[in-house]
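These are the structures, in structure tokens.
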Structure 1
Amino acid sequence: MHFSIPETEVRSGDNGSTFVAYNIHVNGVLHCRLRYSQLLGLHEQIKKEYGTNVVPSFPPKKIFTLTPGEVEQRREHLEKYMQAVLPWETLGACRLPR
């Protein structure tokens, strides 16, 4: 399986605020759109299950709104993280949130 995050989207939340959604593709097909916080939650689950020594570092949370360049940099780091973590055989049962 090949995981990629080829693009991002600015979306509106229920309360009218905007957020960046990362479009997760599996084998070239859009699988889901996730917020950074959802991906961070997946990272926390993986760390809890497999330990912090095994899991690669996750792109850090930022306090202020990201610039377009920072969004792109985070997208690249998240894509590398997903490609490093999700192919593990031990994570075969792990499901991405939808």
Structure 2
Amino acid sequence: MTWASWTTVGIHVLPGVVQAEGFGPMQGDLTIHTTWSEHEAHLAVQYSGASEWYTLVGSPVPCHSEEDSRTYHQAVVDGVREGERAQDVLKKLSRTA
């Protein structure tokens, strides 16, 4: 089985931008982590420095390659930095897969 992962720490997130399964809205200093395996990108979020990870609402998304999963990770990071809701970014990505 092939897999890959990426993590971006220290993303300042405004209210209403990130929703996590089993947690709800998250804001402030967050870390986003993407794991790619079996043709899916799984995205998780945590408060930077915390130990608990939460699945982003809308994750996993279909993803056919390691290269695409890196692009997906960066698209979510860039989107939330600009104030776009993470789940909207994931919806767009799942339509392009």
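A few remarks follow.
- Test item: helix-only ellipticity at 222 nm (-39500 (n - 2.57) for each DSSP H run of 4 or more, over all residues; to 500) calculated as -9000, pick one of 1, 2: 2
- Structure responsible for 0.70, with FRET efficiency 1/(1 + (r/R0)^6) of positions 16 and 72 (r between Cβ atoms, R0 = 25 Å, to 0.05) calculated and labels 1, 2 on offer: 2
- For 1.6 (distance in nm of label points 7 Å out along Cα→Cβ at positions 8 and 80, calculated) the corresponding structure among 1, 2: 1
- Structures 1, 2 were shown, and log10 I(q)/I(0) by the Debye sum over Cα atoms at q = 0.24 Å⁻¹ at -1.27 was computed from 2.
- Source structure of the calculated read-out (mean count of other Cβ atoms within 10 Å over residues 40-47, 16.1) within 1, 2: 1.
Bear in mind these aren't lab numbers, they're just calculated from the coordinates by the rules spelled out. Here the structure is a predicted model, which means the values were calculated and not measured. Cβ atoms are built from the backbone, for glycine too; each structure is taken alone.
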